[in-house]
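These are the structures in question, set out in turn.
Only the coordinates and a few stated rules stand behind these numbers; no lab work does. Everything quoted here is computed from the prediction, not taken from an experiment. Cβ atoms are built from the backbone, for glycine too; each structure is taken alone.
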Structure I
Amino acid sequence: MVFALALLCATKIVAAQDTPLLSGGVAFFHSTSGGSTDFTPVIEPLLAAPIGQHLFIESRATLLETWLPKGNGQSGDDHIHFIGLNYLSGDFLINRHLTLVAGSYLVPFASYNERLSPIWINNFQDTPLIASLGVNTGTGLGGMARGSVVSHEKYSVDYTAFYSTRSNNLQFPADREFGGRVNLYLPVQRLEVGFSYDRVLQGVHENFYGVHVWWEPKDTALRLRSEFTSGQHADGYWVEADYRLQRFGGPDSVIGRFEPVFRMQQTFRRDNVASDGLLPVDVQRADFAIDYNLPHNTRILTSYGRQFASTGDHNVWETGIVYRFLFPAWRAKDK
């Protein structure tokens, strides 16, 4: 309802401005983990609405249904559904060095939460083991400042600083916290290194630190991404490499559409306090995927993972299909 209201308001305000865009993804996922199977159709619409030259409204929602077949010879399925906003924020562009953000936003800690969490971007249908470490609920409610410190042909530096108040609202959950991130990008080497900090100011105050490294070697189809995060009760990392086989006939050839992916991840517990969303034991996991990029922004995701922990080892089999859509919210008027 909030999403529809925001869209209605944007319609009235920006009729003479640039046309807002409706984007997002539609997917159907299947997963079998440790003998437990589920089926999940999901829709993630995203609204991007410019209002004039300085104001920008953005929101993303999730609508999903999950069916879990009952085990032990029982007939029927357990059913879970969820409808809600991931975030709803307004960005006010002052200049290239400063943009102010207000509302509900994705916590800008490390790189996964902001950049890879949408279903049409992620190479795997599940999140890394450390996805909650440093981002807590995943969203903040308050204000944020971000922009470019310096931009040069050989390097650039950008920053993000945020403050979030505590919220128990079901649509906009958030912790009281503050933090920020600084990124260094080297365009010649196509290398980015980022440093993140987050401090929780409610309950037991905790500090979180994060480092991410992304590298896309020039003139190759190889991408390397990684994160390391550290909290007071646990540490962890993930490293992911994917390679599009476009050298075999080009990206639109039958073989060139294949994209092998490998992800290695580990978590390390310092104590038995599991307030960070991670499992209460050390975990190791390796995931292998072969994604196939069909025409018209459609991808087939298939993966196998093996998880190792003192509580038991198990396999994780996942398949899915994702369609990315993008179109104007309404027909633009001729100027």
Structure II
Amino acid sequence: MATAKKLPSGSYRVNLYIGKDANGKRKYKSFTALTKKEAEYLAAQYNQIHIDVNRSELLLSEAVERYIKSKENVLSPSTVRGYYAILRNYLPGLMQTRLKELNAEVIQEQFNVFAKDHSPKTCRNAYGLISSTLKINRPDLRLNITLPQKQKRNIYIPSEDDILKISKLLDGSLMKTAFLLACQCGLRASEISALKKKCVYADHIEIKEARVVGIDGDVTKAPKSISGYRNVPISKSFFDFLISSADNDGYICNMRAPVISNSWTSFRRKNGFDEDFNFHALRHYYASKCLLLGMPQKYIAELMGHSSLDMIEKVYQHTFPSAMEAYAEKIREQIHFLLTESL
């Protein structure tokens, strides 16, 4: 913003650059006031109105693209990629509407139609991007949009028998390495994809990178939060297995994260496992084993790279009802022992 300069008369003036004329000559508008603060305020007020008028002529798609570009250096590459997917593929009618023509009713109507063929999560992702864009470009616009209710996710926790069966079925495949890193160490697919030999030690794995899909291909980045940096304990036998799995580039499991997920889906379907048994469920298994070992939830969250206990609480709710019968049987055995010994 231009700074006010004092005139010989004692007043203050701001010469505000407002663009170029038809011949390419720079144009200025002058604001004069008795005080420096007042002159700069007048210039700033005019400049904001001028910017708002220009912005209002933008298509929503143009404003969204500007918003994404302004965030590219601070957002995860996978998030940026997802934003561009929303921009290019979703809500074309809304995206081709000028900002000045948008209001809550128009946006609500578009989402009513969009929600018929898209999940509540997709609707919320699209709305999140659009509403963030409008906060910057149409701060006057008050949105009170109703979106479809969130769907309750089924958290599937595989049994010990499932894990043993799968381990045998995957023998000799690279997918077995990914499987073991998920169910025995709680790693995410992106962390498995990025793991290198240099981060595997005799008693632990150091997690400090993730490999995700960006706009121009795979990108290796830091964990998405500080809690993502962690050391995960392993046995010496697992250390030997992992080191023997490393390729010439040093990758322990050189598979892209989407490939891991897609390969797991194909494997699950081929072998008749529950449809809710996605690759992420292997992390749930790891959390449930830690819970059953009596590990405090705070430590489990740290091992898994969670910044809160929310997910551990959800796993807890699913783990202990299913484990209760095993405990109940132990109680029965104790009662039986006491009665047989005392009678």
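Taking distance in nm of label points 7 Å out along Cα→Cβ at positions 117 and 229 as the criterion, which structure among I, II has the greatest value?
Structure II comes out on top.
I have 2.3 for distance in nm of label points 7 Å out along Cα→Cβ at positions 37 and 309, calculated from one of the structures I, II. Which structure is it?
Corresponding structure: I.
By the measure distance in nm of label points 7 Å out along Cα→Cβ at positions 45 and 173, tell me the structure among I, II with the highest figure.
Largest one: structure II.
Match the computed value -1000 of helix-only ellipticity at 222 nm (-39500 (n - 2.57) for each DSSP H run of 4 or more, over all residues; to 500) to one of the structures I, II, and report its label.
Only one of I, II returns -1000 for helix-only ellipticity at 222 nm (-39500 (n - 2.57) for each DSSP H run of 4 or more, over all residues; to 500), namely I.
Supply the structure label, taken from I, II, corresponding to distance in nm of label points 7 Å out along Cα→Cβ at positions 101 and 277 with the calculated value 1.5.
I
Could you tell me which structure in I, II was used to calculate distance in nm of label points 7 Å out along Cα→Cβ at positions 133 and 213 as 1.6?
Structure of origin is I.
Computing distance in nm of label points 7 Å out along Cα→Cβ at positions 29 and 149 for each of I, II, which one ends up highest?
When distance in nm of label points 7 Å out along Cα→Cβ at positions 29 and 149 is calculated for I, II, structure II comes out on top.
Identify the structure, out of I, II, from whose coordinates FRET efficiency 1/(1 + (r/R0)^6) of positions 109 and 205 (r between Cβ atoms, R0 = 41 Å, to 0.05) was calculated to give 0.20.
Only one of I, II returns 0.20 for FRET efficiency 1/(1 + (r/R0)^6) of positions 109 and 205 (r between Cβ atoms, R0 = 41 Å, to 0.05), namely II.
Rank structures I, II by volume of the Cα convex hull per residue in Å³ and report only the one at the top, that is, the highest.
II
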